[in-house]
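Next up, some structures in C-alpha cells.
Each reported figure results from applying straightforward, stated rules to the coordinates on display, with no laboratory input. Only a predicted model underlies this, so the values are computations on that prediction, with no experimental measurement involved. Cβ atoms are built from the backbone, for glycine too; each structure is taken alone.
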Structure P
Amino acid sequence: MKFIGFAALLVVWAGGMGGEARTQQKLVLDPAKSVVNFTLVDALHTVHGTFQVQQGEIRFSPAGGQASGMIVVDAVSGKSGNSSRDGRMAKEELKVESYKTVSFAPTRVTGELHPSGDSTLQVHGVFTLLGAAHEIDVPIQVQVDGKQIHATGTFALPYVKWGLKDPSNMFIKVNKEVTIDLSLMGTLQ
C-alpha cells in the first residue's frame, strides 16, 4: 500500500512533458534510491516505517496525459523498528504469504511537467492491495535535473476500508488510514 505513492510520482513526472514533441516517454525507477515511508497513529504513539521499492517503470504520453506501467513494492520488506509488530503486520495485515507485493499502475497524469526544475502533478491510477484493485489520485512534487527525476508525495491510504485488518484492540485504537510519504528516484529514458 505504500508503493502507491511512488507509482503516482512516476506517472506525474511523465505527464508533465507536454511541451516536447515526443509521443511516448519512459521513466525507470532506481529501487536502491527509492523508498516508501509510512506513519500510523494510535491513541498512545505514532509508528513510522518503510517499505522498499522492488521495481518501477512508467510509460506515458506527454500530449494526452495517458500513462501505463507499474510500480511494485515489496510487502515483505516492511520495517517499523519493532520486529514483533513487523511480523504481525506482514502475517495478519498484509498477508505476505499470499500477497508478496503491492503495486500501483498509473493511468493518467494531470499538471504540467517542466523539462527542468520543479513541477506539481496529480497521478491517477490503480493501487492493488491484497489482490484487490482500488482507484486513487496521488499528488506529486517532481524535480527534474537532466534525465534524473526525484518525486515526492504524501497521501492518506484508507487501509481498513481497502480490506486490511484493523490492528486496533480493546486497549489501543489505531487510525483507519495510514499516511504514505514517497521518495522516488528515477531516470528518463
Structure Q
Amino acid sequence: MRPYLFVFLLAWLVMFFAAVAHSCAMPPMSEDVKHVRGLLSGVEFEGYHKLIEMGEGAFSAFESILSDPKANQFETERIFYILTEVKADPRRFLEHAVRRLADPTFDVRLRALQLVGRIGSRAEASTVVALLSDIKKPVAYAAAKALGAIGGPREVIAMDIWLEGVSHRNDAELRQHVRQHRDELKKRLDEAKAKEKS
C-alpha cells in the first residue's frame, strides 16, 4: 500500500471512531427536551403559559436541561421562573437552585434565589445571607425576602450584622426592606417559640 493511502486510511479511521465515541458519550436529545427547549426560547418567552400548564410534565426535561453544562442562561433563568410559579411541587430542583446562587449572570442568581425562597429551608438560609450584599439590588431585595421566609435565629443575627455594616450603606430603601424582613422573621420565630411552650 502506498504511504499516502495508508495515512489517509488511518486518519479516516481515527475520525470515524472519534465520531462514534462522541455519539456514545452524548446521548441524543429526547423529543420532550427539544419541545421544552423550544418553549423556553424566544425573546418574549411565548412558551411561559404552556410550560405552566404542563406542570410536572416538564420536570424531566427541566432536569436534563439544568444538568446540561451547555444550557444557556435564558433556559436556566426561565426554568427557575417557571418552577417558582408552577402549582406542582418543585422541591427536587432545590440543589440546582442552590448551585446557581453563585452564577455570574444576574438574572440566573435572582430566579434561583426566588426558587430557594419558595422551597428552601434553614439548611439553605446561610447561603442566601451573602446575597444581601449582591451588587445587583433586585438580588439583595430577593435575598431579604427569602431569608424572611426560610431563615432561623442565626439569619436574624446575620441580618442585624448586615444592617450595621457598609454594604449598600447609602440605599435607605433597601436597608428598610431588609429591616422589614428581619423583623418579620424575628416575629415568626418568636410566635413559633411561644406556640411550642404553650
Winner on distance in nm of label points 7 Å out along Cα→Cβ at positions 103 and 151 once structures P, Q are ranked, highest first: Q
When P, Q are compared on mean count of other Cβ atoms within 10 Å over residues 143-150, the highest value belongs to Q
As an exercise: Cα Rg over 2.2 N^0.38 Å, calculated from one structure in P, Q, equals 1.02. Which structure is it? P
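If relative contact order in percent (Cα under 8 Å, 6 or more apart) is calculated from each of P, Q, which structure is the one that comes out at 30?
Numbers: P: 30; Q: 12.
For relative contact order in percent (Cα under 8 Å, 6 or more apart), the value 30 is produced by structure P.
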The value 4.5 for distance in nm of label points 7 Å out along Cα→Cβ at positions 47 and 175 was derived from one model only; which of P, Q is it? Q
Entry that produces -3000 once helix-only ellipticity at 222 nm (-39500 (n - 2.57) for each DSSP H run of 4 or more, over all residues; to 500) is calculated, selected from P, Q: P
